[in-house]
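Each in structure tokens, the structures are laid out below.
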Structure I
Amino acid sequence: MAAVEFVTTVGTCNKVDTPSDGKDLSVQAGNNLRFEVWGDGIDVNPSVRWTVDGGPNDNLVTARIVKPHSGVENLGRGCRIAKGSVEVEVDSPDEAGATRQRSLWFRMPLGDESRLQMRVVPFRTPVWTFADERPAQGAAFFRRALTQSPADCLTRSGGTVVRDLNDTRMTITLPPGANGDTSNCTLEFRTSVSPADSPEIDIQQEFGYTVSSPAHMRLVSGDNRAAGALATRVIRFTGDVANIRNTRATRTSTLTIATPNPNRADTLTLVINPPATANGFAQGCVCRNAQTGDTINVNDLFQCELRLAQPPAAAGQLVSIEAQDRMCVAAGSNDVTYSSASGLGSFNAPATGTFHSIPFRANGGNTSVNPPTPCASRTSPVAHTLKFWVGQRGAASGQAYTQCQIRIRQP
């Protein structure tokens, strides 16, 4: 007697179920889910009906035959055998929370029916994380969960990117000066979503996640499409660099991803911290004379140019100074306090912006070392280091410290 013999994906010979294998055909929830059922004569007078076997007793699962194929036709397609088949479409609710067990009854050539047992499996709860892209074994390159191009263009000079809570939260702390940074920078956030569990599903189809994100993250077009309910999908966002750099207070944003069943969803958290309130140097200092550069003649003035990460407050910003040899330089104006007895000094950077110039004068004579050596030379200019701190003198490292070098020449 003719009967259902096996099930494949449409147009292939990938057999996913047979009535004799002891298990039901399992299909993903959703509309227009298509598969192909094979059996001698199943195409002659095609018809299908459905009955409830288990799960909610409702009429929300329906099936229809959309296209029959004769045995002659199938010699040139699918399994390439002289056996009839029918393409079947099943509709079921995307929002289904429970598995629905149904029987599909196919009419055979003699008017009898052959049964195919089927389970409709609901969408799984997604698990969403910020994720690095790691290459195949042996490859040298991998893409970070936050890719900055050029490298570290958002966080250079003191910023950080930290992930925690099992990679479900990313915290970006902007470096000093970020609020005024207009340099070229592109950002790509990389996330990965996969089902929390992986039950057997014989027939899956592509679907779209619903994704919401803050204004400073834009979904890459098409990245919300997944190949099937059990597929892992990389979802990328581009970052609005100007918007992010303009962060003045901590911003905490929630990103949400949901399957076609809106009750099966997950979230990520993005925190953006503004630059630290303590000031620092945005770049290394440069000391030079306008005509002779960093080689300075005895008694000539030179300027040490500093760029702060943030404009000083109304009262100004203390900059502490130390000369490598206290006898070889002097203050170049009344704005600079400097003692040749200690080699220490200070400058109050006014609230006029981030760029400041501190004037000094190069001295001749001898150094303070024992035995003394000349501060300058006609043949080989003598190198000297000047050190600067934002605020009080401290460790000779970090964002609040910079140093630069001059050479003094005896004309």
Structure II
Amino acid sequence: MSLTFNLRDAIQILRGNFLILFLSWILMRFSDPLTYTYYSLFIIELGGSPYVIGLINSLSNIILALTQPFGGYIADFRGRRKIIVSMSFLLAFSNILFILATNWVHVLIGSIISSFSLIYIPAITAITADSLPQDKRGLGFSISRMIGIFSVASPAIAGFLVLNYGVVGGVKLAYMVSFILYFIAALIRCGLKETIEVNSYSSISASKLMFDVFHGIIDSIRRSSSSVLKFVFVRAFISLPMNMCFPFFLVYAKYVLGLSEIEWGILITLYHFSSFTSALIVGRFIDLFGRRIPLLFSLVSQAVTLPIFLYSNFSILILLFILWAIFDSMLFVSSDAMFADITPRVFRGRIASLLSLFENIFMSIGSFFGGYLYEYLSPHSPFILSMILFFISTVLLHILIREPEVREI
């Protein structure tokens, strides 16, 4: 067995639906860092605070959590394609609200609408897993992550915009670019093909839809193996420490460590480059040696290195962000591959929605309390608590998660 990347294997899976998703992701991944690199400062410049940053992230995650069960139901019973295409267009148009924003309340409204449009997440997860050979899933998910190599220059471009037009003007210009690219991506996704046999459509009342959605989730839980349910819980729990600190890295770096906007842009650029260049090697390693060990290693590494951030200078942060990029590649690629391995195809959309539901509940809790702790206790507190929770996540993963003996198709 070799860790060498096989270009032929990559070309073989870049076809059909996965190729269409690949092309749309290129545009979206290039666009995303343009807007989120200075997102927290954008909120502060529009009258917000660390608590408001946490509140916006928390409410956005609540909307995501509430919509995911419906997204999973639609993905499994009405098909993956329609919801992906329609919500991709809504996601594109949500950028307009950020362009027109004059205060942080407008940002909140835009965030809620964009979060609602992500009801398609279970369908994206399911159609991606459906479209990849089971022995190439690690490679496939690593390729989907490596697509971000096209966004390596995006944080630098965002920094250029902020430097020349200010935080508010620069970020609004970034959202203009994002609208155009997301709209093109939605057009590309019109070429997706359905991967399951779709039930014939009939009109349904709102109450009947809600009953069917939650009955379907309960039925999926009842039929799922204990390994699936344990995985859903552990992966969702990992979202708690990640979102408790993630929205506040930029705020802490600028106002406590004294970094400039340009230095922050350089760090995010290095993070993206390191993350996506390491993704293929990580994916190959995961396909050959399993998912569990990389998951454990990435969580321990996050916990150990997080306190270093609190007392770093720019030079130390360069090394730290490169390491975090590699750890994150291990975490996300291995967990995505394990999800596909243990989840039966017929329940994949609903289990994906269940996972997304609990992930976003934990993310909402993390964002809210992270903002509260940052503003009302101390800027250090959300990072210290996140470190502790990463260690707890590691223990839970070690106790509850095992490699499946047979991987699902």
(message) Say we calculate FRET efficiency 1/(1 + (r/R0)^6) of positions 64 and 240 (r between Cβ atoms, R0 = 25 Å, to 0.05) for every structure; which of I, II gives the highest result?
(response) II
(request) For relative contact order in percent (Cα under 8 Å, 6 or more apart), the calculated result is 12, so let me know which of I, II that is. (result) I
(message) As an exercise: distance in nm of label points 7 Å out along Cα→Cβ at positions 104 and 256, calculated from one structure in I, II, equals 1.8. Which structure is it?
(response) II
(request) Assign the value 28, calculated as percent of Cα pairs over 27 Å apart, for residues 120-271 alone, to the correct structure from I, II. (result) I
(message) When mean count of other Cβ atoms within 10 Å over residues 232-239 is compared over structures I, II, which one is greatest?
(response) II
(message) If helix-only ellipticity at 222 nm (-39500 (n - 2.57) for each DSSP H run of 4 or more, over all residues; to 500) computes to -26500, which of I, II did it come from?
(response) II
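Match the computed value 0.94 of Cα Rg over 2.2 N^0.38 Å to one of the structures I, II, and report its label.
Structure II accounts for this read-out.
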(message) One of I, II was used to compute mean count of other Cβ atoms within 10 Å over residues 152-159, and the result was 21.5. Which label is that?
(response) II
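FYI, it's all coordinate maths here, none of it is from the lab. Quick caveat, the model's predicted, so the values are computed rather than measured. Cβ atoms are built from the backbone, for glycine too; each structure is taken alone.
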